[in-house]
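A short reminder: the numbers here are calculations on the coordinates, not readings from a lab. Keep in mind that what you see is a predicted model, and the values were worked out from it rather than measured. Cβ atoms are built from the backbone, for glycine too; each structure is taken alone.
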Structure 1
Amino acid sequence: MSGEFLNIGLSREKIAREAATLLYSGIEKEYKQAKLKAAKTFRSKFLPTNLEVAIELDKIAEENEGSTRQERLVQMRKEALRLMKLLEAYNPLLIGSVWRGTICHKSDIDIIVHHDEPDDIIRILAQNDFKTVQSEWMTVTKKGKEKASFHIYSESPSKEKIEIIVRCSEEFSRNEKCEIYGDTIKGLKLHELEKLFTKDATKRFLPL
């Protein structure tokens, strides 16, 4: 029996590594599809958790990018800080891999703002030389309730890719659970990100 559990563990680890490789290379963009494809490769019915895949993805990024990864993280957080200052009136919150400190070569900057007129955000971006590449409304259903948000895909003057999620003002205090790490998405507010640069600009925010 112990040998069977060991084989299952090794299988999950291999599948997690393969799924992470698919995500890192850009062959797959979603965790679910990457895990299913990886399991099919190994002809296994066992799927790793999102957390297991995320851990392997972090390892792959470190192996391939080394010290340049930390340097880029600092630059991306500086870019996020600049943008958050421009959007200060809309309670910006830095989330995603730039908040976590787990970026890889294809990471973008993810920021949530709260405002009822998304066009105002696009206007501010244009006034400050941020290029809007695409924008769209997206609706997700959670616990039987539909939630709509406006997504702005932008590019900074330094060519960093940015996704701004515009939510209505009444959702300001809304908490979300991270589907990858399982914790609450706290993110970094503007003053918290500013403070980070006075202490440890490469600090990681992981529930591990």
Structure 2
Amino acid sequence: MRDHRAGRRTALLEIALLLGVVHSYMWLWGGSFPGSFIVVGVAVLTLAIGSAWARGEGLRELGIRLDTFPAALRDAAAVTIPVAAGILVGGAWLGTVRADWPIVVARLPWLVGWGFLQQIVLQGFVHRRVGEILERDDLRQALTAAIFAFCHLPNPPLVAATFVGGWIWARIFRRAPNLLALALSHGVGSGALSIAFGPALLHGMRVGRGYFTYLPPA
């Protein structure tokens, strides 16, 4: 019992440290010196990988594996394809589809790679640490999604999108842990949002203080 309580406290502290690093970057020092984005990225990944290493978690536990790829990809595609299509239809209905959408499509490999890095932190670290705090799967998935959304304040469309996406990805990861499939889903979803609603409506996907200083293109 004592070890379990100590483990929960450690997990809570690790999550709090992650949020502290991310939000200090978002609101205080992000962009204040060249390479600040790389610094925060390395810090977050170091925390996630260090936490896994301390617990003896390997690549399989983190979801970097091939055996679960077909099942995870099937689950991810079943949700991602209709959701992305709905987003694009919504953008067409609102008349906000970007004229330069081919540029976003060409950036899809970058979006998938960025999604993979985020999923390492979201599922391999946050979701697994939340699992040490809460026993019920539905609560774990909801809290994982809430933490992800919290890191996208104060951008309302991104907060909503990341909560829904985080919840879906957490459910898939619980059934078939595979970051490769989730990265593909993440990249396609991000691309659909960017194409459908454009920089002005999404505030250039800025978060933190950058949300208030963003100037949409003329």
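Comparison across structures 1, 2 (criterion: distance in nm of label points 7 Å out along Cα→Cβ at positions 95 and 111) gives the highest value for 2. Out of 1, 2, which structure matches 19 when relative contact order in percent (Cα under 8 Å, 6 or more apart) is calculated? Attributed to the structure labelled 1. One of 1, 2 was used to calculate Rg/Rh (Cα atoms, Kirkwood Rh), giving 1.00; which? Answer by label: 1. Suppose you compute helix-only ellipticity at 222 nm (-39500 (n - 2.57) for each DSSP H run of 4 or more, over all residues; to 500) for every structure in 1, 2: which one lands on -14000? Only structure 1 yields this read-out.
In this comparison of 1, 2, the computed figure 0.50 for FRET efficiency 1/(1 + (r/R0)^6) of positions 63 and 127 (r between Cβ atoms, R0 = 41 Å, to 0.05) is attributed to 1. With distance in nm of label points 7 Å out along Cα→Cβ at positions 71 and 167 coming out at 2.4, pick the structure among 1, 2 it was computed from. Derived from 2, not from the others. Comparing FRET efficiency 1/(1 + (r/R0)^6) of positions 47 and 159 (r between Cβ atoms, R0 = 41 Å, to 0.05) across structures 1, 2, the highest value is found for 2.
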